[in-house]
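Where a number appears in this text, it was derived from the coordinates with a stated rule and is not lab data. If you're wondering where the values come from, they're calculated on a predicted model, not measured in any experiment. Cβ atoms are built from the backbone, for glycine too; each structure is taken alone.
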Structure P
């Protein structure tokens, strides 16, 4: 039996392929490098949904309909935002999405894809004592998300950084949240319950909750003053070094390279430039320390390390990093749910009982 279902093939998919040995990520026939920074998030949404909705429009109209979906989500949920805001930020977003109507149409799918991008800025503003800002349905998805957060239009470089991030994390094989999504979708429960299942799995610190602790690690190392000593002490105490190692990749996570390039474009002088230079030093030190401390394992930089820097530069606090992760991954969840509904069957694995056996009566 495979512990944790390692190497078990549980689905056939056209959506993405993770090559852990080669360090490659393919999304519907395109390498990540061909998409990230070149295709808008809305265009990648259309790529993922292609074939799963009969009325799927072209790129421009799909982007316009996604903008309309952001406005619809805001209008539907605005009366509930103040009730949700005191909750932990991820739970508040998940509760807001649960209030959306369920259905199987393209409009239902686009509402679900739009929801994290609308709810996260609105909830953050309310928690800061500021008024939520309504979406601009004509704006680019990432630009609008930042505008709703900041209260003004972001720089093109910052908008491109967030857009690239959303594309980078839009889908990634049969990870924990995507598998949870497909399990629920296989019961024909509907798109909204399926996405809510993905949201539940993404919250865990071993999945979508991982980027936030990277910031805590960088801050702790900065306060300590000696990266190598701090890292060795953590390893000696059995602590995990956040931002390094991956369940599938045995070489460097290709998403880390994409996001490192994004952060470099945002760098230069000032706080962002200094933060990047410090993070690169920590990264190299961590790789050297891990190579010596755990020579039997290939612990390379993963997506969470540079995710933390991109989202910090964009103005999101660490407690909202998982929300932004969800804002990108939700498109993949919706596509996987539709694929499971149309081509799969009820997911019902077997378990092996290892408990006590009752006495048999002769």
Structure Q
């Protein structure tokens, strides 16, 4: 097992910088997830650690050793790819044993390791099959098993679940998380799927345009996003954003979007008072908007009038797509999404009031896009 450190790491392709000055310290035994949209630099960061891409500037450490110039085979890492990269002419057992044979391990030890890992992953009965005879989920397990038998210091996984259907993805997420707990080895995982990131990682590194936006625990990213991008990327459906102004009236601080006005609770207002009269971006998550009839107890409710345009029944909840505008209808409609109790009686094309929980709002600077307060 080993820690991993990115120290001022940059990757350039000609005039294009794919990764800008990346600094992350990943603890021994940690499960860290790189997440972000396509082209954000997450896979490039992983490939530099694996030795598949050269580092343009900075240093990468595995443990206390700088590995910039160490060949991939000598870095004591194992990688699971999106495509699984299984050899089609080899059996499952041969695929899993291949890396151990290259290292010259005794045959008896190789067979023992392969059978032990196959049993742990529930693929012992597949050892004599070839990849074409396996389902997507079984191939994914073989690819993970091939990495485990090497007993590396660090596991690297590059979107290993993207080829699986929705049900198998949920199952595989749980299996990989359990595997991490059993092995206690450092896992570094790349995905564009924020649900995977939130459910699997001890910490998550959110990237955009080659730059690290925030690295923190899943709960901290959700409750205290550093900026507008992180707030919008983490959470499903995404956080709602409204252009607004802060206004102070008779000691009360209000968020005024033109279409609605909601008060900031007194116990939260002080950090924002210096910005009274200035524009802000007001953010609130869909799960913090409620049907007044079924609002949770103990919240700070603020009513907003809106029209329901779409209602999606999910069984355990209803996703409402709403729009609101000013009383005169002068301002353009502002659309937003709410996740409400499935017992709601709110219907499509109906004007109604919904409740914003003002204990759980966010304000952002429109210029810097940084979170305020």
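When distance in nm of label points 7 Å out along Cα→Cβ at positions 27 and 307 is computed for each of P, Q, which one produces 5.2?
Label of the originating structure: Q.
Just checking, which of P, Q has the largest value of relative contact order in percent (Cα under 8 Å, 6 or more apart)?
P
Taking distance in nm of label points 7 Å out along Cα→Cβ at positions 43 and 91 as the quantity of interest, name the structure among P, Q where it is greatest.
P
One of P, Q was used to calculate distance in nm of label points 7 Å out along Cα→Cβ at positions 51 and 283, giving 4.0; which?
Going through each structure in turn, the value belongs to Q.
For helix-only ellipticity at 222 nm (-39500 (n - 2.57) for each DSSP H run of 4 or more, over all residues; to 500), the calculated result is -7000, so let me know which of P, Q that is.
Q
With FRET efficiency 1/(1 + (r/R0)^6) of positions 115 and 243 (r between Cβ atoms, R0 = 35 Å, to 0.05) as the yardstick, tell me which of P, Q scores highest.
Structure P comes out on top.
Can you spot which of P, Q the value 19.5 was calculated from, given it is mean count of other Cβ atoms within 10 Å over residues 315-322?
P
To which of P, Q does the computed value 0.35 (FRET efficiency 1/(1 + (r/R0)^6) of positions 59 and 195 (r between Cβ atoms, R0 = 30 Å, to 0.05)) belong?
Here the read-out was taken from Q.
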